[in-house]
Structure 1
Amino acid sequence: MVPKFCRMAWLVDDMTSFTAEMGDLLGARFRTPGLIAELYPDAGFKVMFGEHGIEPIEPGPGGLPFGGGERLIEIAIDVADAEAVRARLGDAGFEPAAISYLPVPAVNEYLFGRDFHGIPFLACTEGVNEAQLRSEAPFDALAEAAPPKIGCVELVVADADALAADLKKFYDMDFIETDPAGLGRRALAGSHRVKLIEGPTALLDDLELPLAAIDVMHGDVESARRGFEAAGFKVRHARALQSGGHAYFFGPTVQGLPITLYPESADAEMIGLFERELA
């Protein structure tokens, strides 16, 4: 089903330590796609992928050929047709900041810059990125991957209604009101797994916005919480969920990545669908 969130790229200071720590804390496994070396042979930067949806990128000596140096590099959205999304955005005056060619499906994916509501969104046709990765080794799409994995990405925006309207216009994304979970004054979310936070609270004061959190779906939240706490990351905000269990917001964790943990059983509630069913 499209549109839907498929991955989030985050600028890291050290790839080796980031992937090792995330492996210890979440059991997250990463791999380097061979395509990166082919596309950017002289850049010297490192990229790793995981079925969990986290994509760390470490810049090389010359920086990155995309992104503006901020931690949040991209929010990738699977769409029915990336070319159609590019055309719509182009008609509105937005041009890609970077274009990646995927040779196995022989298509492009398009990263747009922060001139679009301050958020770097990437449009990719559903399945093509996974097809490219599967040409090198087995790789599950985020929707089919087993937890732990990103279940929702939370973004702080100046005007949630305006961004939601443009995401509907250009990406076909629908939003409903949902619980801001203590992170803002209000929030909009949807089955695409993107949540827009308006009016951020003090819980987000020391974060590098616009990323408020990646909400990580986990099969054993309490065990994972204890692991994060043992590593020195304390729960900043906890809340009981209507559908059972608790969600734990830690704020910035490994190399600044803000994380919320929540139980797999509460997935519908985290993206606003539980509330819609109750209405």
Structure 2
Amino acid sequence: MSKITRITTQKKTHQRYNIFLTDDNKGERYGFSVDESVLIHFQLRKGMEISDSLMDAIKRSDSMYQSYTLAIRYLSFRMRTKKEIEAYLTKKEVDQAHIVSVMDKLVEEQLLNDHQFADMFVRSRINTSTKGPAIIKQELLKKGVEENIADDALKQFSYAIQYDKVKKLVEKKQQQKKTESYKKRLQKMQTFLQQKGYDKSVVQTVVQELPSSIDRNAEWDAITHHGEKLKKKHAMKRTGFELRQKITEGLYRKGFSFELIQQYLERHVDDKE
């Protein structure tokens, strides 16, 4: 049986206390340290006798509280999923039994809630990013959110919201320098939007609403840009029909119409070259 002789506050951590003990009136020795909440819970005080079993219980309780405090500190930066908390505590080498207890306590206190996390995560992505629902769902799954919870949270990313976001992205893309054919730009635009995670039906709807008439000046500038590059590339090895054929193949792959290609060849590639 040991007896508490002194309780002192730690210099660097004022909410932790050092407990000093004596055994059978022998010299004083350092026993252990505890958090303030553990000190209060066990009503530790000078002169109190502590058995070995009680000391073990105090140390287990303090270890558990430190694990809980570690999780709370991690949560103070932002909300976390259950998987993130478990991974963090495991990385910090917290006892597995403590991890389970800490997570149960956090869930009970409504500090750990994957439904709430998913809702807030989706809302934040909608307001601050250009990512579509498919990408956001993958992010949620990666963080350990169950698929059905992710799907429920993504219901707030409605068709109307997707439509508005896709429309803005398309308008922004259209303002960029037009060095490609209209057909190629549409193909790339659709691929880009689907890679962003937007539903194919939304993408197709917005693209189909684009003006059907092609900007002839922009299309001519684009074919001239690529045509000259192709001519420079092949002119050293080919002339005449072979050169025209290579340029035609290259321009066609880039999405230009056969009619426009013929116009370019007539103006810029001599039959005799």
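Here volume of the Cα convex hull per residue in Å³ has been calculated and equals 120, so which of 1, 2 was it run on?
Computing volume of the Cα convex hull per residue in Å³ on every structure in 1, 2 gives 120 only for 1.
Which structure, out of 1, 2, was FRET efficiency 1/(1 + (r/R0)^6) of positions 9 and 145 (r between Cβ atoms, R0 = 30 Å, to 0.05) calculated from, if the result is 0.10? Show your work: numbers first, answer last.
Details: 1: 0.95; 2: 0.10.
Matching structure: 2.
If mean count of other Cβ atoms within 10 Å over residues 105-112 is calculated from each of 1, 2, which structure is the one that comes out at 14.5?
Attributed to the structure labelled 2.
Supply the structure label, taken from 1, 2, corresponding to relative contact order in percent (Cα under 8 Å, 6 or more apart) with the calculated value 16.
Corresponding structure: 1.
If helix-only ellipticity at 222 nm (-39500 (n - 2.57) for each DSSP H run of 4 or more, over all residues; to 500) comes out at -6500 when worked out from the coordinates, which of 1, 2 was used?
This figure was derived from 1.
Given a value of 11.5 for mean count of other Cβ atoms within 10 Å over residues 25-32, calculated from one of 1, 2, which structure does it belong to? Let's see the in-between values first.
Numbers: 1: 17.2; 2: 11.5.
Only one of 1, 2 returns 11.5 for mean count of other Cβ atoms within 10 Å over residues 25-32, namely 2.
Given a value of 3.4 for distance in nm of label points 7 Å out along Cα→Cβ at positions 49 and 265, calculated from one of 1, 2, which structure does it belong to? Before the final figure, lay out each step's value.
Numbers: 1: 3.4; 2: 10.8.
It traces back to 1.
Could you tell me which structure in 1, 2 was used to calculate distance in nm of label points 7 Å out along Cα→Cβ at positions 33 and 97 as 1.8?
Values: 1: 1.8; 2: 2.4.
Comparing all candidates, it corresponds to 1.
We did not get these values from a lab; they are worked out from the coordinates using the rules stated. This structure is a prediction, so every number in the text was calculated from the model and none was measured. Cβ atoms are built from the backbone, for glycine too; each structure is taken alone.
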